[in-house]
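Take a look at the structures listed below.
None of the figures in this text is laboratory data; all of them are computed from the coordinates on show. What you are looking at is a predicted structure, and each value in this text was computed from that prediction instead of being measured. Cβ atoms are built from the backbone, for glycine too; each structure is taken alone.
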Structure I
Amino acid sequence: MKKLFVVIFAVVIFNPLFSQASNNQITDYFPISIGNSWIYANASGKTTDVVMLKNSMPDPVTKDGTTLYLFEHQHLGIGTTSILYSIKENKVLIMITKNILGQNYERKAPYPVELAPAGQEWRYDDRGDDYRLKTSRAVCSFDDKTYNDCILVEERIVDDNRTLRTKKSYYAKGIGLVYVTLQEQGEKETVYQKLMETNVKVIEKTSDYFPAKEGYRWEYTGTNGKVTDVYTCVTIKEVDNNQTAAGFFQTSLGRTTKVLYSIVEDTGVYEASKTDSRGELTVRDKFIPVLSLYELKWKEEDRGDVFQCQSKKTSVSFDDKTYSDCIMVEKAIFINNRPLMTKRQYFARGIGLVYVTLQGQGDVVEKPYLRLSSHNF
């Protein structure tokens, strides 16, 4: 019965009529829990600003269930300002600002947008200044920190089609604003603000390390230095609030395999079924773990082969790249209680699989097998 269910489910998930995309909420990048605080420093590391979410309240004007969020900005040695935000249509809107003198400036509709999902552009006029903004996905690195999943907001002040100033703000998933740069006309880009400390607790989810949305694509370089493997997420279907089914096409050396994964947010990723390039379908009686959110060890069997497996948090570096927040999944096949081959896969937060190594019996060190060369998100 279980096999029949998985076969039917595999047909459903690979049928575009049943596909259902799941989008990040803007609050993933703009945390809104009362008491959240962020401490920022300038380029030299001197603390300059403390930001805190002080209060939230229903919008008394619209009375449509919208919540307003009051952020207090302490500019050390200067004074305190405040911003009242609203979140509508998955965008963060500026409603009211208060300056150091305590003067309120109430914005009018259409309200200025502070943050929006990646891939959007907009503009607004603020007391005669022409602001033009766009968002994109980005990785942000500074000091010893790397944030792999960010929304970059690029804001330009334009006069007579000339950019007078460019401001780049990086919002990291689960944390909020982490880094800001400024570039005046004719000058170099400089660091304006960087996050030093926050009390925001990052709640890890499986999809942080195994992002799956329809159209996501990863390309990998093999040992020959050329792209040999391409993985594409083709369908998504939400099973419940904690579980998503994701259909992938995985092409290696010209041969494509269809894989159905079960992504369980609080535990890990599991392979439910696989259809090889010849069209042969394999349905797993027991779902095979692909990635575990927690550090653990387990044993699995597949067609008579015995694997000793483990999952743990680590970092990985290759070429000129460093991924500081990864889950490494190691699977070693054993023959007569001796490891014949060990495969290690590194899943980076916000990106997914970035690096694969193999270590054969007698090899002193692991050898690169696949390297992430590009991804489209």
Structure II
Amino acid sequence: MPWPIEIKGDKLVVWERQGGTRGTKYFYILDPHRKRLIHVSQLFTSVLEGTSRAGRRRDYRHEVSLTVLRKELGPEITLFMFWYTNKGYGPSTTKYIINCSRKTIEEERVDIANVSVYEFEVLGPEREWIELYEKYVHKMMDTVRNIVNKLGIDVLFAGRARRLEDLYTNSKLGLINALIQPSWQSRQKALETYVRSTHELYVLFLAADSLDAKTIYHISSDGKPYWWIEYASDFSTAVVETSTDRKYTFWFQFSPKKWWDVVREGWIYAMFGRPIGQLPPSRQYVRPDIVIMRGEYQHRSDLKRATPALVVLIDAKISFDEADFKQLEGYAKNFGKLFGEKVIYIVACLDRIPPRYKRMLERIGYHIIEEVVPGEKGEKRFQDFIRKVLWE
């Protein structure tokens, strides 16, 4: 791909690579009148140069007359490039100052905080999710950090949880990551993902705070306890011990698919109600958001010695529809075949669940706690219920 920006005659030419947050770069021009960042495609002529990764990554050439820029925005133009490494680190930011009369380009690396003083131009449909993000994400992450400090632990993120780490470190960064995407569809998808993953982490630490127990696994080399946040990890998130010497294992985004190999061959049949070797539809069932097991299980292989005497499956929801019900109905049918009455199912919803689905869930054994969010009564109701089921 050519150098990302250059002047050819009277044209300013920008090469952009779109497609998520790995190995991509996005260009925004600063409107000096409204102090807003506008994607270059709104002012430049854009040409698709090529695609890769089955069309998920797209290379564009954008160009515009310097005369037009000077007339629309003034003699000196500010352009920002937001870019990500191939491993997903970022965004890093490069600032370009273009002098339309002299036809010169000055380049400067700037911190993302310098850009946060400007607003991104909102395209329209994503506005609802921006408002939802602003309303809840900062408060939920504040609660998580307060609980982490209260418990005297560290939190380490690994693998595909990198974006979640960004949100934990600086929740304002998630909004920037989403709005860097040039289409409202990509922005909405990113914002929905960030709100959902934040709520899942928030519910995890609410459950941890309910027990007020000490972490005995993981422990760093300098003796500091920490929680391990990774999607579908072979290692549990943490093992805690209460004042009465009871031990509980917390597992964030536990993947039952990997558990098939360490528990029993009959897991697939019990889970999906079909013969071994006949796989279910790949998107029909997902990993539970949070699993709490009575006992100490540091690694998947520890599950070989015994299945837990009690399993609490918590599914954190930010909304609820037919697909959510089908998913949870599958859990109730198939986990029940394997564990019977050992499993307690909980839905912790950020919003309220439609009455129809609420009745249907209760009939199949779900405990429903609504408005589990900072400042609402559902937060305390959830923690009280976790204490009740784990201390009985």
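Structure above, values below:
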quantity	calculated
Origin of the value 19.9, where mean count of other Cβ atoms within 10 Å over residues 150-157 was derived from one of I, II	I
Parent structure of the calculated result 7.7, given that distance in nm of label points 7 Å out along Cα→Cβ at positions 70 and 342 is the read-out and I, II the choices	II
Mean projected area of the Cα convex hull in nm², for residues 198-245 alone - structure with the largest value, from I, II	I
Among I, II, structure where log10 I(q)/I(0) by the Debye sum over Cα atoms at q = 0.14 Å⁻¹, for residues 126-229 alone as derived comes to -0.56	II
Which entry (I, II) yields the derived value 61, 39, 31 for Cα extents along the principal axes in Å, for residues 134-293 alone	I
Identity of the structure behind -11000 (criterion: helix-only ellipticity at 222 nm (-39500 (n - 2.57) for each DSSP H run of 4 or more, over all residues; to 500), calculated), options I, II	II
Mean projected area of the Cα convex hull in nm² derived as 23.8 - corresponding label from I, II	I
